[in-house]
Structure 1
Amino acid sequence: MIKIDSHHHFWKYNPTEYGWIDDSMEILRRDYLPSDLQTELVSADFGGSVVIQARQSMEESRWLLDLSDRVDFIKGVVGWVDLRSGDNLKSQLDELCRSKKFVGVRHVVHDEPDDMFMLVDTFLDGINLLKDYNLTYDLLLFPKHLPVAEKVVSMFPDQKFIIDHIAKPRIKDGVLSPWKENLVRIAEHSNVWCKLSGMVTEAEWQHQRQEDFLPYLDIVFGAFGASRLMVGSDWPVCLLAGGYKNAVGITEEYISEMPDDIRHKVMGLNCVSFYGLK
């Protein structure tokens, strides 16, 4: 089985650029680099990964691509560009796309003060350009952003989108609606996929059980089907609520009794297909 971790991060920690890491996240206040992740990948029998931006800077996108040139297990990089930069956007994409491992773009939408941020004309112009470079777009959302995201994906039926962390439902509180209804609605668009990632940190960090995640996994599998879902660790953030194996193990246990073709898709083949990994 090809096993690919579709979602993790690297960083050289400093408190200025990672201000979201508060006092409750002490374990994240250090560097996390490829040598740290490689141990986890080998232990969990993963053969590769896709690294996702954690800072909104071209500097980080360049750094991640440089790492990918030197580290074999990094199969793809989802970086950041300023999608609102108009004429300058093309030069940014031209530069980053010199690397075949630059596969997609992400913006930290859920930190924007305007919930309608994605409908700004300049942002939409940037999304419109991505298809010319065969790039995907990662949707980092809270549940409240799903209706806006649904409007955006409907505008660009030829653009591939993927929802990170199943849109961060309130697993800790056992809340399903309106996340459920809005997720089902956006899943009706065949150009939208979803990552089975980030769930452990939306649940109770210290006292979580597999049963906590079952209603959410049932909804996601029912909405997207096995051909548009992929496993992701969200490492090192997942360390807040257990280890690497715990984060990916939620999905592995859920699909453990499913047919081989489904398990192969969710654990790696879908990630290869969506991002066009080599």
Structure 2
Amino acid sequence: MELGVIIGLNAHLEAKLAQLAELGFTSCQLNYQYTEAMTDDTAHWVKSLLQRYGIHLSTAWCGWSGPACWNFTEGPLTLGLVPKAYRETRIKELLGGSDFAAKLGAGQIATHVGFIPEDPNTELYAEVVQAVRTVAGHCAQNGQYFLFETGQETPVTLLRTMHDVGLDNLGINLDPANLILYGKANPVDALGVIGKYVRDVHAKDGCYPTDGRMLGKETPLGEGMVNFPALIKGLQTLGYDGAITIEREISGEQQIADIMKAKALLEACIYQ
């Protein structure tokens, strides 16, 4: 397993990569939303920086435009490929994101698909399956895996969706904290349902929600409800040897302090 951090594609990329290398990290996920500015020259710039600082790009994390409300009330109406009002535009953006990832040499892209319906008999569920099939099929043409980041759906719903999409380049970006923040599953138990499909892992921690409208609270690693020693052991038992990508959704000096605390905790779990 290699340890990394999720970072954004922006004007501060070189400084961020230099910092990751100085802190002893060897991989990253690159977070971006596709735009027409993502040319061959941009891809060359990113690749040269990754090479300069010795950082491996584990996954390209592709976002999408439009509103995004990270809660239980407006989230189903705004997130991912589920809302019909934004779906066509977001499909096009993810196709472009896949093409740009191919220029970077990334073998997989990840995103939030949204609140996939629990009921597989609905028209909305069928539409989401087809939308994912379109994006994942394009990824396959680029030699890439398409990864669902866990969060808005239960592991069983995610498993069923992957089976119904029916392509062999589907995988999972396991975010254990999201399973807790959305109240969907215990991440250690979830490995028994979806573990064999995990191809990247976010190291993030948090607590279960305490009301029916807002997500649970993110915390530094070791201060939330994710049992990282058991999770890492479970992943190792499954044969997972990919990236563990730290995600801490704050900024500034405290973010770096929490990232380094997470690094030490994860190293203790991996090498015990």
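Coordinate-derived values only; no laboratory data. From a predicted model like this one, the values you see are computed outputs, not experimental measurements. Cβ atoms are built from the backbone, for glycine too; each structure is taken alone.
Match the computed value -10500 of helix-only ellipticity at 222 nm (-39500 (n - 2.57) for each DSSP H run of 4 or more, over all residues; to 500) to one of the structures 1, 2, and report its label. Of the structures listed, the value fits 1.
Looking across 1, 2, the calculation of Rg/Rh (Cα atoms, Kirkwood Rh), for residues 93-148 alone that yields 1.04 traces back to 2.
Taking 20 as the value of relative contact order in percent (Cα under 8 Å, 6 or more apart) derived from one of the structures shown (1, 2), identify that structure. Value 20 for relative contact order in percent (Cα under 8 Å, 6 or more apart) corresponds to 1 out of 1, 2.
Computing FRET efficiency 1/(1 + (r/R0)^6) of positions 165 and 229 (r between Cβ atoms, R0 = 35 Å, to 0.05) across structures 1, 2 gives 0.60 for structure 2.
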